[in-house]
Structure P
Amino acid sequence: MSQASDRPIKTLGLIHTSATLIPVFNELCKSYLPEVRCFNLVDDALVGDIMRAGSIQPGIRRRVASYLMAGEQAGADQLLVTCSSIGPAVEWASSSVSVPVMRVDQPMADQAIGIGHQIGVVATLPTTLNPTLDLIERRSARVCAQTKVRDVLVEGAFDALMAQDPELHDRLVGEALIQLSKQVDVIVLAQASMARVIPSIKGTIATTPILSSPETAIRFLAESGHRSTME
């Protein structure tokens, strides 16, 4: 696995499974990494292929490795993969490149573990929920943290979003977040697409922090001051 470097990031390559995340990360990079050149690679068929197969198959891992190598060849000295669903494939493929690779949800998982013992995880896809739960479990064990995770799969929300019904998606996710906030110390959003719901429920959830991976990851890279990789 590639190692972190003390040298500052000059070029960040972002690898996505949805083009809708490009403007989100572009804005975050402008805000937190204004001196860094950023570029995007997208394969919007990856998550669908995982869903049809029921798991991450060897072909998916090889495709992820090919994108990491393409990012390195394009000049990135740091790679960030923005999809939690392919997190396990990212870890497997990170050894295929010589530059640091980070999965987008690792800083979020670490931050949640530092906030409290009761962690809530919300997802609209099982392909994202399971990798997120596994990551939190492993990151907790790494620091000997005694965490208890409550997970919620919001049925119908993803289908609503794909059917161009964002209002239904937001209502279903919002209701799940409000209910879960009464039971945990912190909530982790397993998918970046759910972050859009947070502003609409801020007045309802008074104290429970809700963490979303895009801003947490980019802020982590900016504040660390150097290239970072999975540990």
Structure Q
Amino acid sequence: MSTRVLLIDDDARLFELLQRYLGPHGIALSHAPDGGRGLAMLEVGAYDALLLDVMMPGLDGLEVLRRVRAKSGVPVLMLTARGDEADRVVGLELGADDYVAKPFGPRELLARLRAVLRRTQAREGAERLSAGGVVVEVDARRVTVEGRDVALTGLELDLLVALMRRVGRVVPRNALLSLAGREEVVGERTVDVHVSRLRKKLGDDPKQPRLLQTVRGAGYVFTGGEPPKDAS
């Protein structure tokens, strides 16, 4: 079965190039030439991933990403201008799963896309993590807090899984993205932003967090309401 991917980009030639290259690799690529039509296609179609250009007329890619993340956790690979670190950082903070800088080769894009899809596909076996009233069904990528479903972005969920697999142990801030299976090179401030948003979605008090605590000078720990153990 083909993997369905939507490209939102005003460059029709890029779509034609990628469609020819990705098709034989099992990727069925659809195209929206602007953000508005892309959002409309996402409303009526089921896609496995989204390729989203940042620079577009009308709704730019970052605004499209904001609207997508308000409703969906579909994997998003941002297409950014080479060297534009600001767009990449903002995109990751808004919930993008990865990015690739233009101009890029189709082979690089395919590798990045496959990596994003691997991170979001169900794992073999039904891994279930539970602590402090938070339950993560890893294979189904479903999170509940006290029985209530909570919608997380792909990155937020991966961070939560990394922390809950080490419940009670301090995870160094500079190692958290790697343990979550991420290769993005971003500053520690970006990690802080994602953890802050994750904490908010879990209903944790940011002033006196019960579940996800910050250990000053060390990193983060998912305690589940219990005192943290030594850093690891």
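Structure summary
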| quantity | calculated |
| --- | --- |
| Label whose coordinates, when distance in nm of label points 7 Å out along Cα→Cβ at positions 63 and 215 is calculated, return 3.1 (choices P, Q) | P |
| Which of P, Q leads on FRET efficiency 1/(1 + (r/R0)^6) of positions 15 and 71 (r between Cβ atoms, R0 = 25 Å, to 0.05), largest value | P |
| Source structure (of P, Q) for helix-only ellipticity at 222 nm (-39500 (n - 2.57) for each DSSP H run of 4 or more, over all residues; to 500), computed value -14000 | P |
| Identity of the structure behind 37, 28, 14 (criterion: Cα extents along the principal axes in Å, for residues 95-150 alone, calculated), options P, Q | P |
| Structure (P, Q) behind the derived value 0.75 of FRET efficiency 1/(1 + (r/R0)^6) of positions 39 and 143 (r between Cβ atoms, R0 = 30 Å, to 0.05) | Q |
| Given 16.9, 47 for Rg and Dmax of the Cα atoms in Å, calculated: source structure among P, Q | P |
| Value 25, calculated as relative contact order in percent (Cα under 8 Å, 6 or more apart), assigned to which of P, Q | P |
| P(r) over Cα pairs in 5 Å bins from 0, in percent, for residues 111-206 alone derived as 2, 12, 24, 27, 20, 11, 3, 0 - corresponding label from P, Q | Q |
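Every number in this text was worked out from the coordinates using simple rules, so none of it is lab data. In this text, all values refer to a predicted model and were calculated from it rather than measured experimentally. Cβ atoms are built from the backbone, for glycine too; each structure is taken alone.
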